[in-house]
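J.: As structure tokens, here come the structures.
What follows draws every value from the coordinates through simple rules; no lab data is involved. Keep in mind that what you see is a predicted model, and the values were worked out from it rather than measured. Cβ atoms are built from the backbone, for glycine too; each structure is taken alone.
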Structure 1
Amino acid sequence: MTEFTELTDLTAVQLLDGYRGGEFGPVAATRAALARAEEIQPEVNAFVRLTAEEALEQAAASEERWRRGEPRGLLDGVPVTVKDILLLRGAPTLKGSLTVDPAGRWDEDAPSVARLREHGAVFLGKTTTPEFGWKGVTDSPLSGVTRNPHDPARTAGGSSGGAAAAVALGAGPLALGTDGGGSVRIPASFCGIFALKPTYGRVPLYPASAFGTLAHVGPMTRDAADAALLMDVI
């Protein structure tokens, strides 16, 4: 088993333990996650885009902080993904739609994304969603069909299907999803990972959802310990 495979098998808690003990660093973990994302993309289609250059820059800065013994926050150097419904500074948020102009000003983070940035997380890229996150499977005019990580003939669920598939296949241990009528819970159950729809308002949501108070931001992870860690941050 290669180093890349081993690192992509680790949870966020395990990655942080490895950084703390000097066994490996955020750059190796990020390279491994990016390599896995590129490997799975042709068949599963979990990503709208990868932000590899930015991710490696963030990982290098994190590695230097760990070298100095000064990690920033609770997730320093951990690879994460963001559903393409939530704003990520520097990357278009197209919401699965051809009606959103990718040339717009993308200079804001959603509050949950900003909390991840403050805690040193490494952003791998944006994950797929159905158009405007409106249904329980993940396909869109923008990015096509996202497939189940265990059986590509089946759906990953939705609307956070890309996030669930990425976590299940090791392309980052942590993902942010959104949930109105099951949009983190359905794909988590279809893909065999853990997800939580928090109480409304527990995780700030901006811009406001078209679904009003029905839509929440929630963690998508491999296990409950990682979900608790991500919830503490967001």
Structure 2
Amino acid sequence: MEKRNLEVCLTPALLHLHDISNSIVVVIDIFRATSSICYGIENGATSIIPVATVEACESYRESEFLLAAERNGEVVKGFDFGNSPFSYTQEKVNGKTIVLTTTNGTHAINMSRSASKIVIGSFLNIAFLCNWLKSQSNDVLLLCSGWKDKVNLEDTLFAGGVVHHLKNEDYILDDAGIASEDLYNLAKDDLGLYLKKTSHSERLKKLGIEEDIAFCLNLNITNSIPVLEGERLIRMV
């Protein structure tokens, strides 16, 4: 297989600097959107429709779909739930379609629509995701959702974990990928301890949802990859 590019985009604000037309884009929003998406698809959600705005989510009000909306870490008033992984249990989502809007993750998904393929990454599916990426011939861009277009540590750390798993597969790395892996190597022995210093972790703690943080750092508890097909994220077959 020819050498492929493996790049990291630290925030969607920098995405315009990358040509993603022939790339697989892995969207990352560890706390908490992509973790919840992975968990929901693993637990039998038929599909998840990522939308950019609360108003777009509201437009599905008369459908049979579950409506999930989060802004600034909190469930938007009037919606079924937000992006806590504990809302995406099998009992709640199996056989259901969910319409989802979040502060950062769904924004990054919608910005990536010119990519060859869009998939969702989290610590929950990192091994399964990396093994699949190894089998692909496309370039790969790891897109960190960040926080309101600013860089965050948790997404960067996950990107570094993917680079760590893939770097011996004949990829060409960029500087952001090298820096992300260096960060991952600092943190990998205790992800939770390292990520206690993150700004988003502090936001979630103030909301009393530390359990979400711990859950999102679970390694390899799902064996599926959500992929965007049209307007819907579905389980990759």
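J.: Give the label, chosen from 1, 2, of the structure having the highest value of Rg/Rh (Cα atoms, Kirkwood Rh), for residues 147-218 alone. Intermediate results must be reported in sequence, preceding the final value.
T.: Details: 1: 1.00; 2: 1.02.
Max of Rg/Rh (Cα atoms, Kirkwood Rh), for residues 147-218 alone: 2.
J.: Identify the structure, out of 1, 2, from whose coordinates relative contact order in percent (Cα under 8 Å, 6 or more apart) was calculated to give 20.
T.: The read-out comes from structure 1.
J.: Using distance in nm of label points 7 Å out along Cα→Cβ at positions 67 and 203 as the calculated read-out, with 3.3 as its value, let me know the right label among 1, 2.
T.: Details: 1: 3.3; 2: 2.3.
Source structure: 1.
J.: Going by mean count of other Cβ atoms within 10 Å over residues 59-66, which of structures 1, 2 comes out largest?
T.: Result for mean count of other Cβ atoms within 10 Å over residues 59-66 over 1, 2: largest is 1.
J.: Here's a follow-up. When Cα Rg over 2.2 N^0.38 Å, for residues 19-154 alone is computed for each of 1, 2, which one produces 1.02? Intermediate results must be reported in sequence, preceding the final value.
T.: Working: 1: 1.11; 2: 1.02.
It was calculated from structure 2.
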